[in-house]
Structure P
Amino acid sequence: MNENKKPEEKLIIGAAAKRLAKNNDVRMDADFLKKLDDEVKDKMKVAIERAKGNKRKTLKPCDL
């Protein structure tokens, strides 16, 4: 196992997502948070590239 590899950083706060689901009378599958986090990371990557393409260092809603 590679000891130099950092654990992957999570962007989604699980408790907040679970609370939102519960407040809407639904439950979340065990894998839902991981998939949600992956989706957010993908959106962030696209937004970052768009901002850089427009010579900006600030992400804006239009980058989504």
Structure Q
Amino acid sequence: MKGENMIESIKEVLMRRDDLTGAEADDLITEAKEEFYRMIEEGEDPSGICQDFFRLDPDYLNEFFQ
């Protein structure tokens, strides 16, 4: 577990909260990233992608840029 001031990664949340394996979490994250970039290319607003795929706040979008 990370320190109090550090946010868990999407993968960590999915594994802890949803009991996904690392591979399952990676697959879901990959699918979400593909949809995220498709939405950008098509001029759509991707800000809800974390809510739609992971039930997480938009704060987690930062991971898509790392």
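Each value in this text was obtained by applying a stated rule to the coordinates, not by laboratory testing. These numbers come from a predicted model, not from an experiment. Cβ atoms are built from the backbone, for glycine too; each structure is taken alone.
When Cα Rg over 2.2 N^0.38 Å is calculated for each of P, Q, the greatest value falls to P.
When distance in nm of label points 7 Å out along Cα→Cβ at positions 12 and 44 is computed for each of P, Q, the one that comes out at 1.3 is P.
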